[in-house]
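Every read-out reported here was derived from the displayed coordinates using simple, explicitly stated rules and does not represent laboratory data. Remember, it's a predicted structure, so these values are computed and weren't measured experimentally. Cβ atoms are built from the backbone, for glycine too; each structure is taken alone.
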Structure P
Amino acid sequence: MLLIEIGFDPHMDLNRPIPFDAQMGHAVRAYQEYAGIAQTSRLDAATWEALSADTFGLYRRGSSGLVVEAIQRLLNAKYALHLVEDGLYGPRTEAAVRGAQDDLGVAVDGVVGPDTFRALISYQDYDR
């Protein structure tokens with residue numbers, strides 16, 4: 001979704017599990033070329049860092065779009081919250097972000113910026 005947000009569409013079906021297939025690899029490689037980083041076709045550390053820098057400003061109540069939908073999907077996947085994945089940052093998304101921030105040990109402000117995004121991406125405790 002972050003790739004789509006900045007113009008590198010891997011032509012995925014957002015209503016199905018998203019495989020890392022040849023189309024995704026091509027989109028990642030095109031993005032890596034654009035970002036001036038090693039073209040590995042993998043979502044490696046350098047790619048995530050560049051992608052987050054290119055897509056993550058501050059997302060808060062009232063924000064909307066694919067990045068917000070990605071935030072909602074992350075919260076649902078990591079915390080089984082059953083948020084509506086509509087790309088609208090409303091009160092339920094804000095409350096979910098605050099809860100996740102508290103759990104992840106980042107500043108609790110209900111705003112998703114680079115620190116919260118990084119914490120959500122790297123969080124691996126799925127035993128909820």
Structure Q
Amino acid sequence: MDSIRVGADELTFQVTSETLLAVEVRMPPGGGPPGLHRHAPDELYRGERGEFTIYLEDERIPLGPGDVVHIPGGVAHTVRNESGEEALAYVVFSPGAEMEAFVRAAAALDDPAGVRPLAERHGIEFV
């Protein structure tokens with residue numbers, strides 16, 4: 001299996017295809033995307049270990065082991081690890097090709113300031 005780092009988060013690719021991207025996400029305390037964003041693909045999170053917090057527009061949703069949260073495409077959201085321990089989730093994006101292209105390109109960036117323009121080129125809008 002192929003693993004990459006995007007910021008402090010580690011993504012291990014489980015399934016990659018045009019229609020589906022499934023990754024295991026390891027997120028350290030304080031980890032997660034830089035802010036609320038939206039994109040066309042749906043996301044499905046299943047907590048495996050530790051605790052995540054999913055912000056879905058104005059709603060704050062805790063995600064622990066065994067919990068599942070669906071994030072519809074086009075909805076402003078972000079995912080954070082606000083706990084003091086590493087968290088692990090299984091995440092599925094559908095469709096998956098554009099999200100895979102984005103995370104692979106983001107992992108190759110030397111300057112974190114390049115994430116926002118890169119995201120926009122891949123159909124991700126920060127709000």
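Comparing Rg/Rh (Cα atoms, Kirkwood Rh) across structures P, Q, the highest figure comes from P. If you line up P, Q by distance in nm of label points 7 Å out along Cα→Cβ at positions 3 and 51, the top spot, with the largest value, goes to Q. The value 19.2 for mean count of other Cβ atoms within 10 Å over residues 19-26 was derived from one model only; which of P, Q is it? Attributed to the structure labelled Q. -15500 is what came out when helix-only ellipticity at 222 nm (-39500 (n - 2.57) for each DSSP H run of 4 or more, over all residues; to 500) was calculated for one structure; which of P, Q is it? The read-out was computed on structure P. One of P, Q was used to compute distance in nm of label points 7 Å out along Cα→Cβ at positions 75 and 107, and the answer was 2.8. Which one was it? Label of the originating structure: Q. Here relative contact order in percent (Cα under 8 Å, 6 or more apart) was derived from just one of the structures P, Q, and that gives 21; the source is P.
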